[in-house]
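J.: Scrolling down, you'll hit the structures one after another.
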Structure I
Amino acid sequence: MRKILRAIDMINDRAASGASWLVAILVGVILIEVISRYVFNSPTTWGFGAFRMLGGGIVALGWAYAQRLNSHIRVDIFYVRFSNRTRAIIDLIGGALFFFPIFGYFIMATATSLWSGLLGGKLFALSTGGAPPSAMLYKTLILIGLCLFFLQFTAQFIRDLYTFAGRRTS
């Protein structure tokens, strides 16, 4: 089990590393757009879609890494005062009641939307103005991010089960 948990952590570390490269690409695209718009007075037609797609991809790929580092926002005023076992119980209940059903639905809805787009031949179709097919690429990045987040949350859920049982994990 420890090997599986470490593998999930490693996958999300690598996804976060890839997302950091997307930040560099986003800065380059913004630079091109600013120079085109203000120096040459000729804004691009694809700039906004590229910003949205890259920014969304960065955020989506960052969800799992934030979960790995336990840096998502929570109300810590009471939580930090609890023992590790009590925190594990709270996380287990919250995950079972809210996370798994809600994010399971999000993954299924996104996958269904992608599948219907693939069957409709929209995956490789160009958007208006010669822009990349941002809707399908964007949905793909969101689906990958959701799946990685779901995996990382499942790994944390298993660790919480071990903590609740009084055993240690990696």
Structure II
Amino acid sequence: MIAHMTTLPDAEKLYAELLRQVRPQVTPDTGVIGIMTGGAWLAERLHRELGIQQPLGVLDISFYRDDFDQTGLSRNVKPSQVPFDVQGRHVLLVDDVLHTGRTVRAAMNELFDYGRPGKIELAVLVDRGGRELPIAAQYRGGEFAVPNEHVLVLDRGDTGNFTLTLSDRHRERK
């Protein structure tokens, strides 16, 4: 059950819970791929702390979004990098906040351009509910309801620690 947010959760505690859930499920050969930007930060830290041997992958799903014609192209588009063979591999797809499911759908569409994974599992820091597509995270740091007029934004400090902030939906796109 998703709790209604009265105060913002501690992102580091959520990360510790996510790490606890993911640790027994991955092997050094698991492919870890983060979705730009917050998911890539999380994936980078998970990759390091779990001792994954495969290089870290990163997806920028800008060209795969189903709202591309409405929102246009972000000026911060970066090339995706999947530096390992995904064919038949267990892939852990990592994102910061799961909401409608559309970002994850776009990421899976792009991922299949690299091959057919044997299994894809989704790890997110926060599941905020509000699904528009039948997509669920196998691993999540926490579940919190966020009012529709706001977006939950993950930030990473200079030391690598994570924090969460709320932003007005009209200023952010995710």
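Read the figures in this text as sums done on the coordinates, not as results from a lab. None of the values given here were measured: they were computed from a predicted structure. Cβ atoms are built from the backbone, for glycine too; each structure is taken alone.
J.: Out of I, II, which structure matches 10.6 when Kirkwood radius over Cα pairs in Å, for residues 111-150 alone is calculated?
T.: Going through each structure in turn, the value belongs to I.
J.: With mean projected area of the Cα convex hull in nm² computed per structure, which member of I, II shows the largest figure?
T.: I
J.: If distance in nm of label points 7 Å out along Cα→Cβ at positions 47 and 87 comes out at 2.2 when worked out from the coordinates, which of I, II was used?
T.: Derived from II, not from the others.
J.: Upon calculation of helix-only ellipticity at 222 nm (-39500 (n - 2.57) for each DSSP H run of 4 or more, over all residues; to 500) from the atomic coordinates, which of the structures I, II produces -24500?
T.: The correct label is I.
J.: Also: Given that relative contact order in percent (Cα under 8 Å, 6 or more apart), derived from a single structure, equals 26, which label among I, II identifies that structure?
T.: Traced to structure II.
J.: Please state which of the structures I, II yields 2.9 when distance in nm of label points 7 Å out along Cα→Cβ at positions 7 and 95 is computed from it.
T.: Going through each structure in turn, the value belongs to II.
J.: Here's a follow-up. Taking FRET efficiency 1/(1 + (r/R0)^6) of positions 39 and 63 (r between Cβ atoms, R0 = 25 Å, to 0.05) for each of I, II, which is largest?
T.: Result for FRET efficiency 1/(1 + (r/R0)^6) of positions 39 and 63 (r between Cβ atoms, R0 = 25 Å, to 0.05) over I, II: largest is II.
J.: Could you tell me which structure in I, II was used to calculate mean count of other Cβ atoms within 10 Å over residues 79-86 as 15.6?
T.: Checking each candidate, the match is II.
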